[in-house]
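Some structures are shown below for you to check.
Values in this text are rule-based calculations from the coordinates and carry no lab data. Predicted, not measured: the structure shown is a model, and the values here were computed from it. Cβ atoms are built from the backbone, for glycine too; each structure is taken alone.
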Structure I
Amino acid sequence: MSYSLNIVDGDLDLSSTTMGICTGLNKLTQDLGLWMREQYGIDRFHPDYGSTADSYIGDVISELAQHELLVEANRVLSIYQQIQLLAVQKNPGKFTLDELLNSVEDVTCSLSYDTVYIKVDFTTASGLVGSTSAGVTI
């Protein structure tokens, strides 16, 4: 089983005397949301990590921009899944089926004033259904 530090409202979860840990479906949901929000290329050890969604800040929210953001979301999800597959092949015991991205069911884009929300519905390898969303203020 792998785990991550739990993030609440963009900060580490310090609600108890220890830092919060998330695993399974919660970890996968958090990871996907972070990948969608993080600036592309910011991690020198993982150059494909992150999204180019922030490059749309200041642009007009058009149908083309929405389509490009959907394409970008699918690129991010594909790379995330490839990295997971490589990690599982190297160390299969490290993961539970609840934290492995099996399939992406739907990726949608919606508008709310000056923010574009990208919502991803997915299924884990254990069959659990999850969802995550990321907002980009344009």
Structure II
Amino acid sequence: MSSDAEVRSASEQFYRALNGMANGDAGLLAEIWSNSPEVTTMHPIGGREVGWDAVRASFQGVADNAAEGRIELSDQIIHLVGDLAYELGVERGHFKLAGQSIDIEHRVTNIYRREGGAWKIVHHHTDLSPSMLEVLKQLK
């Protein structure tokens, strides 16, 4: 399998795991994410998490309040540079967050790194989602 195909496969695995999170189960994310202290994420709910423990907790926090979700990546572009690859695209979908229906459409950048012969995600960054932020504000 070519490196491009391997990164596309890793992306598919990430989006399967992200869909699990949108349905209340963040468990699959640990398989595709690097578990290193250098990983980062900047979610549509704001903030920045650094390190696997913080990244995992942020996804779990969304999963704890999410149901009936579907998130798809479109307009995918992948570029490889040695053992790093970045992916650009648009995430579109919907799910229930704290019982309220949310539609999403935002730009995304994912960065993957080859670790031990496998591609792992090391960074996920999306636009802010005003609808998600509004629901979360109501929960406080």
Structure III
Amino acid sequence: MSSRAGTNLEAWSSRLLSETQTSKTAMKVDYETYADGEALLGWLNCMVSLSAGKTFTAGEFLCRLASKIQERLRLQRAEIAHLKMTIKGDGATRAVAVANLVRNDTTAETALQLPNLVSDAQLTINLRAEAARDVLGTAVR
């Protein structure tokens, strides 16, 4: 099943809606292993006010920024667990542009796009990577 490619969605949807579903126990999680993995990650969360001389497309900006951060972290041999960014344009709209990057060997993908160009906006960055916090801060700056 792939939501990206649209394959087998009907079969999956039918299965979810069928009355013959069987209840299964939740997957067992080794919380010690999970905690060990989380302990390896540096965390960086920040909000930045953006102001540009001319308007720009938020989704394109996010993908370029993600690529630059990814490049800088690769140079530090830092493995990205996830990089999630949103841009909210100034104004009355609640719409946001969203980009995600979840590994070093992929490119950022936009999940949502702003309908209009922006010049003033608020950028939120949520980064988890196998590196020290200061390495993440340097890569983002």
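Couple of notes before you dig in:
- Highest-scoring label, criterion being distance in nm of label points 7 Å out along Cα→Cβ at positions 79 and 103, among I, II, III: II
- Among candidates I, II, III, the computation of Rg and Dmax of the Cα atoms in Å that gave 15.4, 47 used structure I.
- Mean count of other Cβ atoms within 10 Å over residues 47-54 - highest-scoring structure of I, II, III: I
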